[in-house]
Structures are given as structure tokens and as C-alpha cells.
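**Student:** Listed below are the structures to be examined.
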Structure P
């Protein structure tokens, strides 16, 4: 099966429709589901990487998980700040503090020799190796077989063709409702980071899945998503065409400070507005968790890009509804 779409939302609509009709009904350890085998998904506009629907508005958790990868961390407390059910879904014991299947250490390693991202960028930057088919980052490793928290991603491959960088990700397994939106967001961000590092434009994103499935527990939510109708095509702004890693380092510092209690961004000396907007999203997530609707309104007015406005307004409406419900209980 090959499904092509311009945006993540368009892709999810077709994926959910196909899976809801599927007669393949396996029952693995994580629950009964509907499944399709050997699926290739293609997104033609990888910057349209987050859902604009109320049902799958997961921008906070998508951005948080992506930054967890990019930081090279395997700490569970970091990812649980963004995805509270991560430990339970991965079936990790309460006393474990790190995730064995975390992607960050596998992407960047503990030193320059193990930094797969840097080695791929170096390879693609070499005019003699520009068209290589060896720009592959390995995620799933042989010792993962039979362990807890096994990575769903096998490898990530980059193809530089002309001045365009395409990305091909191979997955052994993918939860269409919970996992797929996060994977698309994280890997298209990585695709753009690599593209900007070699001064290329972003090409197509291809996502190959051995088992693409929809759990019975999420069928109702998938149908509700479909009932919201089509969303307008809105892409994140282009990442600045420069070495992204100095700005990414600033963003990761901002993420750490905000997660640990700061409610102000680090001094943004020389930082492009693109990265400031992402840091502001992290700040708004913290304010949302605290129920600070006024703070959210204040910070949302400072966005350079308007692409995040609908998502943030949705969070404002949710807090307003909660406040109204609490007032009605008091009265």
C-alpha cells in the first residue's frame, strides 16, 4: 500500500480510513488492533508536519519529544514532562530512570565517533560523496531483540539530489494514532536540520512501515478526527538557511530552563525568530500546564509566525472551558 499526501492531516485521514476498513485483526501484547503490512507513506510538503485539528493537536508533545531526541538524552523524566504515559506504554518499571530505546543516544552517541548525524552531514557535504546511498542512520540494533522499550524505527536514510534533500525512514512498527504524528514531526525536523546543514532545500519525506496499526482503544478517536473534516494546508516556516546547530543549542538550553521552572527565555542574542517561536511554544506549554491563560495570551502575541496561532487558541479555549466549569461548580 502506498499513500501520498501533501500534509500530515491529509495523510492521517487516508490512513485512518484504510485501517478502519481493514480486516486484519492481530492481538499482540499491547492490545487488539487493525493492521496493514508493508505500507509506504509519502508527504510531499514535510513542513506541514503537525496536525491542525482539535483531535490531534499534539504540537507540544511532538516538539518536546523531538528536542529530547536532539539533546541526545535518554532520561525518562524529560520525556515524561511532555508524554506522561511514556513509561507505561513502554512497559518500563517504576524504578528505571532512563529509556533503553531512546533515540537521542543512538543518533548522537557519546562522542564524535558515534555521532551518526554529524557523520551523515559530513558525508553529504563532500562534493565527491554528495549523491551517496550510504547516508544512513541506524536506530534499531541487534541487541534490541527481545528487550523492553524496543525502538520502532529501524533506520533513517537521506538522499541529496541536486540541491534537494529527501528522507526515507524505515519502521518495524507504527501506531497510526499515537505514534505516527510524533514520528513524522521528529523525522521531518531532522530532515530539515540536515538539509540546512548542507544548504539544501527539503524534499519529500517517505515513511515505510512493516506493521501500521490502529488499536481498538483509539478507533473512536480516529473516527472523531475524520468527522472534523479537511484542514487548510499550513506549513511551518522554513528553517533559516544557515548552520542550525548553534541556534539549536540555544533552544535546547531554553527547553531545559523552562522545564525546570524558568518562565523567561534565555537572552536570544543573534537567534533567528524561527527558533524564538519554538522556544515560546515551550514556554506556553508550561503556562498551559499551570492554567495561566493570561500568560498564554501575552506570549502568543509575540509569535513571529502566525502558523501556531490556531493551536494556541485551542489551548486558550480549553483553559477557558475549564475555568467556566469550575465556576459553575462553585455557584
Structure Q
């Protein structure tokens, strides 16, 4: 029996992406891999709170310790050989400057890497980015893609004259203002999941676009938005993975996404690929999806084929293999996922 503890950040309303990924993985692990979940007591704010979680995590170690992301600092007092750290992206470094950038690099990436025997990243793009910031043995960095939840299943829907466009996520890199501008004067309706900023609301209002903003959705409610939509819009300027791409593909919706970072890797042939920094490119891709029935059909069919790479059972099998290898003290290197 292989005993694993997955260490997770403190849960918050509407946080379903990272948490949902590992809940799905746990549900499909074989019977010889037993997983406990240790949740941080505090949000990642303040020195004393973080120190408390570092200490608490160190007291809850197991045969294998897997820090599943975001709270990288709880690796500090763990047994390095037994510890896996998942890095979802390095965007916090790229968006910071000066002393803040150095502190993030030191305490969120460099030091946690030194305290972990294995680094899991969620895409080849993230691996390249991580190694550019934190030089280490590339064999230590293992690519295991995120899985798509079993809740996302084919849901055929006739394409309407005035389609609904779904955007999941409202961080700045989700590129909402450019996407809204690209759809200006098109007869579309928007659904945005996540708390929008004033600038994002202003972009919709300036374009005279119809939109609905939904926050704090559970997974069932989120799946329903994919079912009700007609196109998934994901022309992000940066992603470590891009789970909405495969979620949209799994439901059977045409997906528009970007030609940068991990998104082409994740989308395969099942998405309309555009330049996220070029409004005219986004508009041309969106118009083609709306106006070309055969193209939409090809995207959906290719999307269904692409999703098979990300089925939970396949990803869970790779995690199980990694956990077993760590438990018996073998090399962390594993087949790419």
C-alpha cells in the first residue's frame, strides 16, 4: 500500500479549478494508493499564518507528500525525497518587478524547488517556463496534464442565429476587453464566470454588448453554463494549462483559444487558434466559427478526439505510478502526461 497526503490551499467559495482537478484524480486512483487530504488552516496572507501552515504541514507528512500548488512554501520543513510539488505556472514572477519579483522567486519557486524531490508541472510550456526561472535537473520536472472532469459529457445543441459566448475566468490575462472588442457589432450574448473588474464591465458597456456575470458557481452550475453556451471563448494571453479548453471540447462546443504558451499544446486540432493580442485575429476566428457550419463541425469532432488525452483515468494512472515510485525511493522521472 502506498500512503500519500495531498496538501491543498485553504478552500474558498468559487474555487473549483485546482481543487476539482485533484478531487477527480483521487476518485480514480487504484486501491493500492491511499490518499489523505491536508488543508491549510489559513489563507496565504501574513508571515505568522504562513509559518503556522508550514509547521502544521511538516507534522502531517506521509510516505509521499504532494503539495498540489499555490502554497509552495509549506514544503520548507518536509522530507525532500518524499515530497512532490505541483507548479501550475510562474505568472506571479513574470508580472512582478524589483524586490517583489525577487521575493516571489526566492520563497515561492527557488526554495520550494530545493525542498522538493520532484516537481510536477501541468504542461510542456510550464516546464519550459519553470526551468527558465529555476535552473535544476530537467529530469526532476515531470509533466502531468490536468484531467477533465467526468461531469463534462457530450451535450449536443443546435447552433443558433445569435450565439452565446462563454468566458470562464476574469483575471487580467483572460483578455476580456480584446475579446469583447473583437465581437463588437456581432449579434452575440456573453456569459462571464468569475467576478469582473470595473474595467471589464466598462469594456462591455462601451461595446454595447449584452452580458451576464456569474460568480461563486459550483461545479454542477459551471457545467450547465458550458451546456447552455454555443462557443467557448478562451483567447487568454497566458495559461499554464487552460482547463476550459478541454471542458468545452468535452461538452461538444467549438472553442476559440490562443496561439501562445500552453494553449496550442492543450487544444490540439480541436480549437480555432488566434493571436490573443490582435483584435482582428480574434474577430476573424469568431466570425469563422459563427458563419462556417462545416468548420464548427470539424472543431467539435476534433475536440472530442483531443479530450481522450485528458480523461481522469489516464491522468490518475500516471499519478499512481509517480506516487509508487516516490514511495519506494525510485527516480521521479515518469512518462510525460
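Values in this text are rule-based calculations from the coordinates and carry no lab data. None of these values were measured; they are calculated from a predicted model. Cβ atoms are built from the backbone, for glycine too; each structure is taken alone.
**Student:** Here FRET efficiency 1/(1 + (r/R0)^6) of positions 12 and 284 (r between Cβ atoms, R0 = 35 Å, to 0.05) was calculated and came to 0.40; which of the structures P, Q was it taken from?
**Tutor:** Q
**Student:** With helix-only ellipticity at 222 nm (-39500 (n - 2.57) for each DSSP H run of 4 or more, over all residues; to 500) derived from the coordinates and found to be -11500, which of P, Q does the value describe?
**Tutor:** Numbers: P: -13500; Q: -11500.
Computed on structure Q.
**Student:** On to the next question. If Cα extents along the principal axes in Å is calculated from each of P, Q, which structure is the one that comes out at 71, 55, 44? Can you show the working numbers first?
**Tutor:** Working: P: 71, 55, 44; Q: 58, 44, 33.
The correct label is P.
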